[in-house]
1. Can you rank 1, 2 by percent of Cα pairs over 22 Å apart and just name the one with the largest value?
2. Identify the structure, out of 1, 2, from whose coordinates semi-axes √(5λ) of the Cα gyration tensor in Å, for residues 101-228 alone was calculated to give 28, 22, 12.
3. Between 1, 2, which one scores greatest on distance in nm of label points 7 Å out along Cα→Cβ at positions 37 and 53?
4. So helix-only ellipticity at 222 nm (-39500 (n - 2.57) for each DSSP H run of 4 or more, over all residues; to 500), computed for just one structure, reads -24500; which one of 1, 2 is that?
5. Using FRET efficiency 1/(1 + (r/R0)^6) of positions 117 and 149 (r between Cβ atoms, R0 = 25 Å, to 0.05) for the comparison, can you identify which of 1, 2 gives the largest number?
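Any read-out appearing in this document is the output of simple, stated calculations on the displayed coordinates, not a laboratory observation. All values reported here derive from a predicted model rather than from experimental measurement. Cβ atoms are built from the backbone, for glycine too; each structure is taken alone.
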Structure 1
Amino acid sequence: MKINLSHEFYKFAHRKIPLYGILVLLVLMLYTVGTSYKMTPSLLSQGFGAGQWAIIIIIAISSDMIAMEWRNNTMATLLYKTSHKSILYTAKFIVLVFYSFILLVFGIIFSFILKTLMVGSKFSWHDDYHGHPLINALFLNMGGTMIYLIFIVALSLMLILLIRNNATVIIIGLAIGFLGSDLSNLAMSAFPGLKSILAWNPLNMINIITQLSNNEMVTVTHLTNSELIIANLVYAVVFFWIGALLFKKRSI
């Protein structure tokens with residue numbers, strides 16, 4: 001496992017995609033600033049959209065990580081060098097989760113820079129935001145986003161093995177990111193009697209990126225913070241397990 005993990009980190013670090021991902025994140029955060037009607041504490045607590053943009057970037061990178069190996073005919077060599085396919089799959093998953101963390105760290109750094117340049121002293125990081133200092137709300141939201149990114153990495157890897165088409169996986173990921181919460185709310189509103197069951201649907205999981213800093217979101221998700229965290233991680237485990245099985249069964 002250690003050797004596979006080392007190889008995956010080396011390959012990933014020597015590709016241009018990690019750097020491009022960070023640069024794209026900065027551009028998208030600047031886009032958020034430029035298209036926002038006005039600066040608000042909510043915008044700052046979300047790191048100028050860093051969490052939402054990171055999700056989209058990770059979906060694209062995750063779906064390409066395995067597809068690239070098959071496309072370039074390098075997967076056979078990788079599988080020859082490892083005794084178990086599941087070890088190789090796990091190594092790729094760990095690399096993507098680690099990069100997700102790095103991406104959010106840069107998102108936080110960019111947030112501080114953009115706040116200084118674009119907002120100045122209009123808002124203080126110590127201002128109250130739903131019972132939290134604004135800076136704490138930012139870290140809570142980024143923490144929630146990190147948990148969701150584990151979910152989305154596992155989902156993206158599973159989908160690329162099921163569908164085998166990058167564009168389709170990215171489109172599905174974008175649909176979940178932009179419409180998932182609304183569709184989840186619509187389903188719970190349409191069937192109020194099943195709300196306690198429907199609250200556990202996977203589309204509802206994305207709300208973790210805002211709920212940890214805003215307890216009022218409980219009325220939307222109908223799950224407590226701890227339930228939302230556990231549900232995200234359980235889904236991630238299930239998606240990871242299915243993906244690992246698909247990877248093991250896929251022929252070279």
Structure 2
Amino acid sequence: MKKLVIFDLDGTLAESKSSLDAEMSALLQDLLKRVKVAVISGGDWPQFEKQLLANFPVNGLLDNLSILPTCGTKFYKYANGWEKIYAENLSIKEKEKIIHALKEASSTVDFKIGKTWGEVIEDRGSQITFSALGQNAPLEKKKTWDPDFAKRKKIKAILDQRIPEFSIRMGGTTSVDVTKPGIDKAYGINKLKDILGIELSEMIFIGDALFPGGNDYPVKQTGVVSISVRDPHEAKRIIETINACL
């Protein structure tokens with residue numbers, strides 16, 4: 001019997017930087033009546049508020065929901081309001097080194113990024129995120145820029161050489177996430193185990209970047225049952241199946 005269902009956000013529950021639609025919100029609320037749910041993604045807390053929580057009524061179901069922003073480097077639980085349990089923040093020197101490496105890597109690869117919308121390199125406290133087209137790029141532009149992750153794999157290969165002491169993962173549609181070594185989604189999964197008292201064998205994870213180098217891949221390495229999806233439409237069908245089985 002599974003006790004916890006864990007989701008990625010962008011590309012799994014919702015399109016990149018977009019809010020949950022009404023169908024997904026209803027499916028998740030139905031799921032929360034049956035089991036505990038966690039959402040772990042590369043976005044920071046404000047992004048979760050906008051994409052996820054704005055679509056949930058404030059009721060007793062929120063007690064069953066855990067939020068892990070920035071690839072599990074932060075953890076929030078609800079108790080008459082959202083409370084931050086921890087944040088594995090980077091130091092100033094670590095941030096400076098990562099940002100410098102990201103600028104070098106993105107200028108070294110053999111493709112042109114062209115126009116950008118908003119911040120390209122964002123300091124999320126516990127994570128530095130590179131978004132090739134900027135944080136506010138139109139979804140249609142983001143979807144076509146690197147659908148097979150080939151461009152970001154080149155950036156990651158350079159970063160692996162220049163800052164090997166950090167965890168570097170690809171996620172979303174145009175992003176590369178950098179965190180402290182070992183502080184990634186696997187770290188978040190083990191925190192869920194400790195804080196909620198739920199064994200790894202009692203969890204299911206659903207995400208769209210479970211391939212090596214993807215920011216969901218560390219979850220797969222923990223041994224948690226992991227289901228790969230292409231988009232929110234596939235995720236909806238899986239949630240329907242889980243709800244029917246519980």
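1. That would be structure 1.
2. Values: 1: 28, 22, 12; 2: 28, 16, 13.
Going through each structure in turn, the value belongs to 1.
3. Answer by largest value of distance in nm of label points 7 Å out along Cα→Cβ at positions 37 and 53: 1.
4. 1
5. Evaluating FRET efficiency 1/(1 + (r/R0)^6) of positions 117 and 149 (r between Cβ atoms, R0 = 25 Å, to 0.05) on every structure, the highest lands on 2.
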